[in-house]
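**Q** Following this line, the structures themselves.
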Structure 1
């Protein structure tokens with residue numbers, strides 16, 4: 001009952017319009033004062049800063065700088081053009097190249113809105129010009145942008161790893177195959193919807209010479225080599241995630257300066273300023289969530305829920321269905337980082353008690369968060385696409401995105417049927433977890 005009261009109070013506070021971090025601190029302080037007295041507030045500064053005393057947290061601002069330096073250049077447009085030139089003879093090659101560009105740019109930037117903006121600025125107008133339906137043109141980019149929080153390196157996975165004390169390296173590897181599976185599902189639906197719309201003569205890509213195809217590669221390959229290098233250093237035992245993120249951020253900045261001539265101090269300042277703002281926001285939420293988690297544990301809410309779940313005579317897959325429904329609804333209203341930090345302390349004991357793998361669950365949780373990015377009322381990616389193509393109504397973008405939501409739900413079902421899709425690669429590369 002107390003857990004229900006805390007949940008309702010948290011929802012009401014967050015819906016009042018305050019930031020997520022401040023809202024969590026207000027709820028935590030209120031319940032600690034009521035049940036433990038005012039002296040319990042003396043612990044809050046120690047809890048707040050203690051949660052940030054973690055070396056792994058350094059990887060968050062570094063990966064954000066890495067993504068921000070890429071997003072501030074023409075790397076997205078060049079990546080789109082490169083794939084379009086090389087996939088020109090593939091049936092429906094334009095929408096395939098758009099989704100491929102979304103997947104690769106998502107891996108480079110780690111940001112869903114940045115992916116939508118970078119690829120959508122060229123992809124949406126070009127697909128509409130070639131005769132693709134508005135729903136496919138807008139929906140495919142909106143859905144492709146969500147891959148930024150699943151395909152490594154992913155800030156969302158780092159936050160989950162820190163919140164649950166799970167290996168970040170395993171989490172990154174766990175997202176690879178499900179991420180590629182989503183790309184294939186998105187491509188399959190896009191090609192089917194394009195074929196179903198008819199007028200196939202207008203759906204081809206342009207014609208490019210071999211010289212034009214090779215000409216653009218020097219501007220794209222360095223960023224891809226950095227991503228591969230970061231992952232190799234991490235899984236080759238050369239460096240920790242924080243160290244590889246720092247090197248990756250430095251190299252991305254250097255390439256942005258050298259290849260894209262981002263050498264004006266004002267441009268570099270914008271990259272560092274925006275990265276700092278986003279990093280502070282995420283770190284503040286992490287610190288506040290640490291206080292919130294302490295409050296839940298101090299009032300025995302987490303332990304009671306886990307014990308209650310353990311006494312229920314319910315099939316564990318029914319339980320997982322309820323958890324997915326909760327995550328889906330939460331993702332409609334809150335950003336992925338906030339949902340993970342708020343829900344992890346409560347859900348992880350339930351997941352462990354039901355016998356589910358926490359690495360596998362991280363992927364399922366992330367896909368649920370992806371659905372929230374293209375679903376109202378928040379649906380951040382929908383508004384990004386609407387800003388790029390304001391003549392496409394928000395309703396058309398939403399309707400065009402719904403089939404891709406179906407692809408994500410199908411991916412969750414496939415992960416439930418075949419958990420190895422998420423766990424095989426981490427076990428193969430890093431050995432079976434103890």
Structure 2
């Protein structure tokens with residue numbers, strides 16, 4: 001969330017940003033938020049005055065008792081104070097809840113370079129890498145190729161778990177794990193700390209990471225527990241330093257998080273249902289960084305470069321798009337996506353499809369999670385957080401399999417990945 005102190009001083013900036021996002025229904029919130037905030041501060045001051053008066057009365061009573069003076073009026077006044085304080089505190093709590101409602105839903109302030117756009121059609125390509133492969137045979141999609149090579153069983157997964165689940169088999173299992181280790185090694189060489197996160201998180205952590213309240217429908221909840229299945233290790237790492245103050249000289253803290261990811265895919269019914277591209281469960285390596293505010297825009301570009309290097313090593317063609325105001329979501333101040341070329345998509349005509357997403361969240365998550373940096377002079381302020389996908393293994397496999405297919409259905413393994421797989425190709429076999 002935005003720091004209330006920032007909104008007090010920069011309400012015009014916040015309003016301008018809401019207009020930029022075309023989030024006009026929230027414009028009246030800002031003035032009401034400031035009004036409620038002012039009243040909350042006044043109530044807080046009044047409560048403090050009454051508490052001070054209560055302490056003062058106690059002192060006056062002691063003095064008058066020593067002098068054997070009448071204290072009945074003081075006792076009567078003291079009796080009334082607890083009820084007055086309780087009423088004011090209850091009113092303040094009600095107002096503070098309304099303030100919190102606003103703060104949890106007002107989006108981050110966008111970087112000035114974010115382009116205006118209504119929805120994903122307004123996103124803009126900013127660079128492209130690699131050559132789109134040309135095939136002299138009819139292109140197959142990843143599901144057909146995986147079935148030919150006995151790498152996948154969707155039918156039995158549907159029987160045992162339901163739609164949008166899958167069994168990986170044979171070399172596909174090794175390929176999945178190879179991609180994880182490939183990404184972790186790449187990031188560890190850049191100073192990242194490898195971390196495997198919990199598969200379940202408290203709702204307060206998801207709220208702190210910015211995935212609640214808006215993203216509630218995309219989460220799996222554990223019945224009778226204040227826990228949800230993790231949708232990305234970003235959520236868990238964001239909460240790792242909750243309520244901590246980190247010395248300036250310890251930053252940046254760079255984490256390479258690995259976790260299974262669980263998503264309901266609410267609102268995607270009938271979309272990308274084939275194969276393993278969009279599923280309820282997949283593995284992912286995520287980059288996450290805590291840094292000083294002055295470092296975050298350079299680190300944002302570094303994080304993006306890390307992911308591009310991975311896809312370049314895998315020899316997968318891609319382009320980078322910058323996300324427009326209508327598609328960026330509320331947590332990020334700026335966002336890039338890598339979309340990899342997948343020849344089997346679009347009925348074999350090929351298409352670019354999203355494989356990574358890089359975000360600078362500024363202090364938006366840190367304010368929610370109360371994570372600060374302590375400067376050398378002792379000053380404390382909210383730090384910045386950034387995240388970017390390194391490898392979401394299922395989508396990376398789709399791109400890898402479709403780009404490296406051969407006419408006989410076999411699949412070549414990129415040279416950079418061969419040390420991790422132990423094989424150079426996957427050859428067709430009879431399905432079991």
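Any read-out appearing in this document is the output of simple, stated calculations on the displayed coordinates, not a laboratory observation. Please read these numbers as outputs of a predicted model, since none were measured by experiment. Cβ atoms are built from the backbone, for glycine too; each structure is taken alone.
**Q** Computing distance in nm of label points 7 Å out along Cα→Cβ at positions 86 and 158 for each of 1, 2, which one ends up highest?
**A** Structure 2 gives the largest value of distance in nm of label points 7 Å out along Cα→Cβ at positions 86 and 158 among 1, 2.
**Q** Assuming 0.90 is FRET efficiency 1/(1 + (r/R0)^6) of positions 46 and 358 (r between Cβ atoms, R0 = 41 Å, to 0.05) as calculated from a single structure, say which of 1, 2 it is.
**A** 1
**Q** Here's something else I'd like to know. Supply the structure label, taken from 1, 2, corresponding to relative contact order in percent (Cα under 8 Å, 6 or more apart) with the calculated value 26.
**A** Answer by label: 1.
**Q** If helix-only ellipticity at 222 nm (-39500 (n - 2.57) for each DSSP H run of 4 or more, over all residues; to 500) comes out at -13000 when worked out from the coordinates, which of 1, 2 was used?
**A** Working through the options, I get structure 2.
**Q** Also: Figure out for me which of the structures 1, 2 the number 26.9 belongs to, where mean count of other Cβ atoms within 10 Å over residues 62-69 was derived from the coordinates.
**A** Matching structure: 1.
**Q** Among the shown structures 1, 2, from which was the value 106, 44, 42 of Cα extents along the principal axes in Å calculated?
**A** It must be structure 2, since only it matches.
**Q** In addition: Determine which structure produced the value 3.4 for distance in nm of label points 7 Å out along Cα→Cβ at positions 182 and 366, calculated from the coordinates; the candidates are 1, 2.
**A** For distance in nm of label points 7 Å out along Cα→Cβ at positions 182 and 366, the value 3.4 is produced by structure 2.
**Q** If P(r) over Cα pairs in 10 Å bins from 0, in percent, for residues 78-277 alone is computed to be 9, 32, 34, 20, 6, 0, which of 1, 2 is the source?
**A** This figure was derived from 1.
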